[in-house]
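In the part that follows, the structures are each spelled out as structure tokens.
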Structure P
Amino acid sequence: MRAIIFSLFFSILISCSVHERYILQTPYDEKIPASPDYSKQSSWCALPDVKDEADEVPDSKMKYGQDSAQVDVFFVHPTTFTYAPEGDFKWNADVSDEKLNKLTDETTIKYQASVFNVSCRVYAPRYRQAHISAFYTLDKDAKRNSLDTAYADVKKAFEYYLEHYNNGRPIIIASHSQGTVHALRLLQDFFDDKPLQKKLVCAYLIGMPIAKDSLCCIMPCTDSTQTDCWVSWNTFAKGFYPPYYPYGMNHAVCTNPLSWKTDSMVCDYSMNRGGILKDFNKVYPAISDAQSYRGMLWVHHLHFPGSALFAWQILHILDYGIFYVNIRENVDARCRSYLRKQ
């Protein structure tokens, strides 16, 4: 059933995307791209000592702390392999695909991973992400194999990061959409009830429904400075129930990114410190309110020029954007909270 939820969520992602939806009709085969070599700079979307899109800030007045950060973030990006494959590889992306890498860097790395540069050194691997079709296909082997191939890279990248980059530093795990599928497995394999859990500042598992019992020993966060915990939300227009709601969304944990609580209190627009939309360098204060409601994050009408014409009910691609400044400030607060305890 969880696979159904993932499939539906990725349908949403594409329907809201600038790219034409493309669903593979070819069966899965063993022809997959070579596994990345994570000793190479080119196998990373973001590294702290390399100039990349994760270094960007929307406003020069915002705190930028990557140069002096005492915490690392390992960010797993969402699906950007959504169009008709142009090469030999259909079900998993080639990490040397320059077109795809440019798209990934200029969207999710810039608009999502950059939120963590306030207090973290940003590490974001390229990986043989599953094509969007993995979340539509009825071919169970194709679904499993393409997602397992993607996760194998994420795991390999994390192992390389631990051995060569981490040096015992505290860690944030962060992700969106397909990335959250892999990030959850990463937490299960490396952190949950394992020695590395003591190094976990927080996990930001955004854009996929995550049940409370997905991890045995790492609990959902209940306030803004708690550490060794995780947050998650999926954003919709107020009053909207997605058609897949009864199949797992109703059991999802929903963190309100304006209060960092999981109660159902409505947080007013005034609590939204600022969001970003298409123009990365334009911050919109008080762009939305937010309410955690039965596994969903509900928002009223967004406030920005022209918003009267904005009629989306599924705000999946804005899960980070409309709460950008609040997330940024929360990352800083949790890092400081963790470091004070050491």
Structure Q
Amino acid sequence: MNRDTLEQNQIPVYFVAVLIAALLGLTAPLVALGLNALVTPTIAVLMYAMFLQIPFLDLRRGLGDKRFMTALLFANFVLIPLLVWGLSRGLAGHPAILAGVLLVLLTPCIDYVVVFTHIGKGDSRRVLAATPVLLLLQLILLPVYLAFMLGSESGVVISIGPFVEAFLVLIVAPLLLAVGTCSLARRSRIVNAWSDAWAWLPVPAMAAVLMAVVGSQFAAVVRDIDRLAPVIPVYIGFMLLAPVMGALASRLCRLPAGSARAVTFSASTRNSLVVLPLALALPEDIRGLAAAAVITQTLVELVGELIYVRVIPVLVWRDRFDGPAN
């Protein structure tokens, strides 16, 4: 199997990983406990593998498309938060699942969104180049959104310490290592070979993360399914309306089709794998249910992505606006 074949078949790989993980989570509790310990390291490895695919030294060219970046940021940090606020109002009496829902729906995806954008005939390279900006802004704005949408009456107290620790371990460390690797790869054959070898790993690393995340939490989702029931309509509503937000931002910025689809996929795909450790860093009395709410979103989203890759190329226009976006 070559790398192209692996990448072309990654969605079946991910679904097999999820099915195996769900089975292990239900039938092998000791294995599930062990998988829980692997969540953070596997995500860190995935982030390093993903960051190595980003042309950091050429980011200025990738981020120079002002209309694309405006649409991307407007969709993810203005329209989507407004949508999430509206959809989540019915969960105000359930602070644990509300915290989980807000964590996952307010954070745009920075990993497999690139994959689904490519399959859905969007401009995946622009999404990839914008990943550091999406990361930085969501980490800055998430505490603001949570403070506003949770409200003081929720009784949820969020400590910043675990969030900072997760950010340093899952984002900063892999990012710095990747930037250093990319810089050295231009001057060293050994480092360049190392970087090329890691180009094989995003798909296996993503599968490993899905197995660790779903396997460690699936039993909790099944156990608490009655308590998690209120989140299902919220996630389905988000799955249906988020693409509309992305398409609206793209139309306002007059983006060509490839860029518009990229914005639409970004607006519709959430950062569940990265925010799970943040959910597990919540106060002890709510972390379990909040984490289960995050995993539930992952399962709903994977189904949604299979629909998106067929529907978004059809509904998000052919090239109507001539010329490159500036």
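Summary of computed values
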quantity: Value 36, calculated as relative contact order in percent (Cα under 8 Å, 6 or more apart), assigned to which of P, Q; calculated: Q
quantity: Winner on FRET efficiency 1/(1 + (r/R0)^6) of positions 69 and 221 (r between Cβ atoms, R0 = 25 Å, to 0.05) once structures P, Q are ranked, highest first; calculated: P
quantity: Which entry (P, Q) yields the derived value -24000 for helix-only ellipticity at 222 nm (-39500 (n - 2.57) for each DSSP H run of 4 or more, over all residues; to 500); calculated: Q
quantity: Structure from which 22.1 was derived, mean count of other Cβ atoms within 10 Å over residues 77-84, options P, Q; calculated: P
quantity: Which entry (P, Q) yields the derived value 20, 44, 30, 6 for P(r) over Cα pairs in 10 Å bins from 0, in percent, for residues 229-292 alone; calculated: P
quantity: Origin of the derived value 18.6, 54 (Rg and Dmax of the Cα atoms in Å; candidates P, Q); calculated: P
quantity: Parent structure of the calculated result 1.0, given that distance in nm of label points 7 Å out along Cα→Cβ at positions 125 and 165 is the read-out and P, Q the choices; calculated: P
quantity: Test item: distance in nm of label points 7 Å out along Cα→Cβ at positions 101 and 309 calculated as 3.7, pick one of P, Q; calculated: P
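Each reported figure results from applying straightforward, stated rules to the coordinates on display, with no laboratory input. It should be emphasised that the depicted structure is a prediction, and the values quoted were computed from it without experimental measurement. Cβ atoms are built from the backbone, for glycine too; each structure is taken alone.
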